[in-house]
Structure formats: structure tokens, C-alpha cells
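So, here's a batch of structures to check.
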Structure P
Amino acid sequence: MRIAQVSPYDLAHSGGVQRHVASLSRELQSRGHEVSILAPCTRDEPAVDVGDVDLRTFGRSVPVPTAGSIARISFSVWHEWRLKSMLENEKFDIVHIHEPLMPMFALTAARFSPSATIGTFHAYNEGRGRGYMFWKKVLNRGAIRLNGRIAVSEPAKQFANRYFEGDYRVIPNGLDVERFSSPAQRPSILRDDAINLVFVGRVNEPRKGLRYALGAYSLLKWQYPKLRLVVVGAGVPDRESYRIMGERSLDDVVFTGPVTDQELPGYYQHADIFLAPNTGKESFGFIIIEAMSASTPIIASNIPGFASVMTDGKEGLMVPPKDEAALADAIKRLIENPGLRAQLAVDGRATVHKYRWPHVADTVLSYYDEVLDKQLVPPAKYQGW
């Protein structure tokens, strides 16, 4: 099968969608399918591992604020003719577009692809999706065509359905479980004699909830002298996090800065408790399934994206978002109950198997076959935007 994986996001930056596209493409190619990735890339080499998959790059990207983060996407209309011609000439069996409502690259592919075209919807927002709202009238007048629709979670499905109604198949993101479960070297910063709380995420994004991890730590550090908070991730803490650290004398919090892909599993595996105090705008719990793979007990905010991959009391404990007191109570519960910590770790490892890439790829390929058996919707006539 000839398959095009289309990403609107710049592959020069390593984000969740970019890693998803690269991993899915490698898995499909390993099974004998002919796969090409079509995406913007502002550097000679992508930041994600595409292996030996055919990579077709289309121009540069610009940073755009979206859902509490920064998306790097291409708005160039100069590539419209090139992309349209490529899709016509290559005669792909499947054109799989990730975030098909993203201007302009993904939208162009969704509009003019002559092949069986499938869109995967990755986004979620508790509020209004401004980008989706902008395109809603155009989209529902048939300006683009999709023969199949995938959502990475139930929250992502509900969010997409608000703006682009249709039938969606929920197929979760995949994970290289072995990468996080294979024994990794203990980072020197995680002391053997301490109770290590580990936070992973971009610390300059308030939605990652660092301020609440800091607040919970401040409520417990005097009661548990061996307790340490280790913050793993790039960026400079937001203003509120700085305020909390200053007012509550949290000069012992350890910030590692960015770590490599090879180093990251060690932080998960050797953490005593993993904290995910995110406040929202998460369609899926990547960090949750990474911690599960590492057999690490989890305390996470009870937000839709996280609740789609874990159950309170089974793979971890869930607390109300933006509640440092509840987070502190959950940490205290796990500190004082090592048996519960061990059971959560075991249950997490059992759950995470369904997110292995081979299993996810099987489900995606089955959906491809299902879509190919349908009567396809013809592409739009080219009239530009």
C-alpha cells in the first residue's frame, strides 16, 4: 500500500504530533508498506526520528499560539500547486492527514487529495477552538473532503465534532513502550536516599501546572525532610511559579533543563512518584503512558485527556486540577503507603500494552482497509483559496 502521512507541523521541532507521524510511518514501513511523509521542515534534518521513511519537505513554518502552547505551521500558499500536483501524480492509496483543519498545508491536502483521505484529530480544548471556529462555516459547506476520521481520544472526538460533524473512530496515540520500560541509568540528580517527586513538561507553559506541583511540595517538604521535587523540561518557569518559589522558600527545587530522549526514561523509572498537575487542553496523556511504561506510580489532574488513559485508584491517583492541597494529600498518601505505590505501578504496566505501536498500527491499517472499501468522495475542483 502506498501511504502519505501529512503533517502541518514543522518536523524541525519535536512535538507530540510530529513524533506520532514519524513513529506511525516507521511502523507502517516496517510492514512492507511504501510510506512518504509530507511536512514543512525548516532545517536540513528533522528533530524526530523518521528512519529511512521518504521525507518530502515543504517550506518553512511560523510560530502560532494555540491551546496554551506554540504550534509551528506553514501558511504558505506558494506550495499549494506543488502539493496538489504531488498528490495527483504519486497516486497514493491512502493520504493520512494529521490535524486536517490546520491552515494552510493540511487544509490544502484535505481539499485536493484524489486518494482515499483520512484525517486524524489530535487537539482538545475545554473552551472554544479559535482556529476551528474560523473555518467552521467553510468546512461544513464541503470545502474539504475526508473519507475517514480518527480521533486520538474521546475528548478529541468530542472537540472535533463541535466544529466538523461526522463519524469518528477513536484510535489512541502509540508509544514505544520498550524505550521507557527497558532498564535505564539512574540520573545522578535523583538521590537514592530521597523521595523523588518528578515533573516532566515545558515549564514555561502554565497549562502544565508547575505552580501546583510547587505549591503541593511546599506543603509537605517540612513534614518529609527527604522529599525532593525534580523538574524535567525546557523553558523558564512562568511568573506565578517564580512567585511561589520566592514566597515559600523553595530554593531546593531541582530544575534539570531539557534532557535528551536517551536520558528521559531514567527520570521516569527512578522517580518515586510522578506528578502530572496539568490544568487542561490535553487531548491525550502522553506523559501518563510514559510513566506507566516505566512502572512509576502516578498522581495526575482529573482532566479529560488524562482520564481517557487512566482510572483513579487503578494506574494512579487523580486529583482536581488547580488544587495544590488535594495534590499534596495524594502525595502524602503514596509516601505513607508503599504497597499502594507498588500496586499502581503493576496496574499501569498492564494497561499500557494497548498503546504499543504494533497494536496501534494494526488498528490504523484495519481502518485504512475499511475506508478503501467505501465509495470515495471526489476531491474539490481547484479554484484556489
Structure Q
Amino acid sequence: MLSALLGCMQLAGADLLKAQDKLPEPVLFLDEGEEYTYFRGTEEPPVDWNTLEFDDFDWEVGNSGFGYGDVDDNTIIDDMQNSYLSIYIRKFINIDDLGAINFIQLGMRYDDGFIAYLNGVEIARSLSMGPAGIPANFDTPASDHESTPTPEWFNFSLDALDVLQEGENILAIEGHNTNLTSSDFTLIPYLRYYDNVCPYRMTCTERNSGGVRLVWYNVITPPPYESIDVYRNGEFLGNPSTPRSRIFTDQEAPPGEHVYEISVTTLDGTNCSEVNPLSCTIVLEGEKIPPATGFRRGDADDSGVVNLTDGIFILSWLFRGGGSPTCQDSSDADDNGAINLTDAIFLLVHLFRTGPAPPAPGMQNCGADGTSDDTLADCDYNSC
């Protein structure tokens, strides 16, 4: 039913499908099987190998994917096993209209690691290659990572967006294996862009404990937003805890009809109110109920339910720059006073391996944190 899809937005007559509900589609402009020049990593490549000016006339030519030992290898590197750990690839990318591109993502299928550059600037790297900005040598091993059937997508760094130019650009990628005896290796790049990364849908719901909860839906995670301003009936209310958030609670909303709007500015300065304005309308009846307090331990994404997505949420926040939890105590699944990898593991072991349940207040009921010796930020849990 349409009402189930649109939450409790108040829609009238023929205004059933709004432009704001349409998910922007990315445009794929670099796919598997395209031609690259490549260099076998038997020694260090020239220091400027990843720049636009470098002359790769004596490099070999092949089509992605590059690798061995898998069925996805278009260019088989048959002498790599037991000989060398890395391969370096380059491809010219022509941009006809820079103004049509609002945001770019690099997609990678890789086994085991990679570092990617645009016009000599690092744009992305796999976790298996360590912290960003630290150069790798030709004989640097990656930590183990199995290639996925579909690409993993990485947001371009701000520095890379600044060096992107109309006309010719160079995409350069170094791929690294985990060891010389590895049974396989994969390196397959993709590129896609969005002409619009503004949030594409927004709902408002009345909370059982009082107030209104706003939720908007982002095109990519983490969203490339500089700021988010929230308005009720044309008056400024405030900002979410972080521009990466997609939730805002208006705890002080009085009875009556209210129109909510958000004004989003992206990192490149786009005013989303001019591209895809978002609003929702809700009617509150009766006296506001005093808000409940507390949180559900393990409900990292503040959805009101503890499940697999909470473990993924924690890992995304810790290691992929995903949205931050509205209540850090809810992400501290093992209640040790800190949020780290063990919280995601603790939660997943409980859900799927009959491990111990999260400590009080538990997963089912809202309650206060009984631990007073932690240093986590103040809780702003919205689902009680």
C-alpha cells in the first residue's frame, strides 16, 4: 500500500508521487572489460606513474579484470604467483561536462588490496592496505580480502574532487596480493557518478512518547553533506547531531498541523532545497506525553529493533565513515564503556551463535545505563 511506503506523510488527491520520492540513479561510465595499460610489480614503478603527465608507452595493454585463479580474469597475469605481489594499472578518463557531475564513486572488486589515484591524488584504498596516505611499496602485502560478486563502492575524497577536470584525467590503481603463494588475485575497477546526491524522501511520524521524528533517505552512505537545517512551519528548529545523520526529533512540537522541511548543503556547495526540496506534514492531537528516557542496548541504528543491521551499522561507523549513532550507549553492546570492533562481534554472536545477551537495559525494553564509569557521549536515543 502507498501509505505503508510513504510512512505518515499527509498526501492529498493526485499528489501521490512526488519528485522528492524518486531515488536518483547513478550513471556508470567505467565498466569491467575496458582497456588499461599495466605494469607488473617486479620492481618499483616510476615515482610519477600515477600522474597525468607520465608516459606509459612501454607498459603492456589489457582489459579488466586483471588477475589469476578466478573466472573473472580478462587479462590473466599468469606469472604473478610465486613471483611478485603487485600490479599497476592506468586508464585515461575523459570528462566532457564537469558541471553534470555532482558526486563520483569508485567501485572495486579486488583480492586482496588496492590504492586508487586520480591525477596523482589518492582517492580511495581498501582497509586491507592500511591507513590512507601511507605509500605502499611494490612488495607490500595486503591483508587477506576475498573479492565480492558485485563492486564495493568508495566515495571520492574531497582532494580528488578538486583535481577532477574537464577533458583528460588519469585513473591509476595499484593492486596488491596477500602473499606470493596466494591461489588467486583480482583487480576490477568501476566508476559511476550522480548528478544529484540530495536526500530523496522524508517522513514524519508522531512518537509514542511525544514529539515528532523526522527521517530522510540518503542516496549514498556516508552522505556528502556540509550541513542540515531543520524547520517547522518556516521557523528554524536546529541541526542533527552530525551532517551524516538522517534523523531529527522535534520533542517540543505542540498539538496542531505542522509542516517540516530540511535544508541540506552538500560538500560541493549544492543547495538541495533548489534541487529536490523535502517536506512532510503531520497533525498532532491532544496533549503531548512526557518523553520516555533510556535506550535499548544493541540498537545502534536507533530503529527500535536489534538485528543484523545494528552490527553492520557499528562496523560502518568505525571503519567506513558511516553515520554516527544517536546514542553511543546503545552501540556499546558489551557495556565495557567504549565502542569498538568487539561490540559488533558481541552483538552478532548473540544474534546468530547463542552468545550472551547485551547487558541492562537489554534489547527489548528502554532503560537507563547502569554503568557510570564510561566516557561515552550523552545519549540522544529516539526510539523509546
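None of the figures in this text is laboratory data; all of them are computed from the coordinates on show. Here the structure is a predicted model, which is why all the values come from computation and not from measurement. Cβ atoms are built from the backbone, for glycine too; each structure is taken alone.
Odds and ends about this structure:
- Largest in mean count of other Cβ atoms within 10 Å over residues 54-61 among the labelled structures P, Q is structure P.
- Of the structures P, Q, the one that 39, 21, 19 was derived from, the read-out being semi-axes √(5λ) of the Cα gyration tensor in Å: P
- Which entry (P, Q) yields the derived value -3000 for helix-only ellipticity at 222 nm (-39500 (n - 2.57) for each DSSP H run of 4 or more, over all residues; to 500): Q
- Source structure (of P, Q) for Rg/Rh (Cα atoms, Kirkwood Rh), for residues 38-125 alone, computed value 0.95: P
- Each of structures P, Q was scored by mean projected area of the Cα convex hull in nm², for residues 174-293 alone; the highest score is held by Q.
- Structures P, Q were shown, and mean projected area of the Cα convex hull in nm², for residues 150-237 alone at 11.2 was computed from Q.
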